[in-house]
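Heads up, there are several structures right after this.
Each value in this text was obtained by applying a stated rule to the coordinates, not by laboratory testing. The shown structure was predicted, so the numbers you read here are calculated from the model rather than taken from an experiment.
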Structure P
């Protein structure tokens, strides 16, 4: 499907999919936080995870900023 063939229903379905995924991952991250507090994790894995979290944080900031700009 090309961008020009998208329907409002397609957009709504995609928004619902992404929203549900973000909510699910947020719950998982909250659980993971409690587990990490035990301090029993491979340092290299922890570093890789921290880099991934930093990247998603930057991406979410950019998306939120773009959404705010579009509302103006």
Structure Q
């Protein structure tokens, strides 16, 4: 298997406003409101690429990617 592309990434953090400023101001992402307690960002035609969730433990991370299977 080979990683072909990043699907999405997520981080646990209660500092939603800090993440909003970082994502929109420094990185140039579009902030997408998912709820009062969840922040998501997009950078292309996908629904979201980065999620910030204060319900997750501070500093926790998750990600998913698109894999390419090699044929034998």
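Tabulated values for the structure
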| quantity | calculated |
| --- | --- |
| Structure (P, Q) behind the derived value -1500 of helix-only ellipticity at 222 nm (-39500 (n - 2.57) for each DSSP H run of 4 or more, over all residues; to 500) | Q |
| Per percent of Cα pairs over 13 Å apart, the highest-valued of structures P, Q | P |
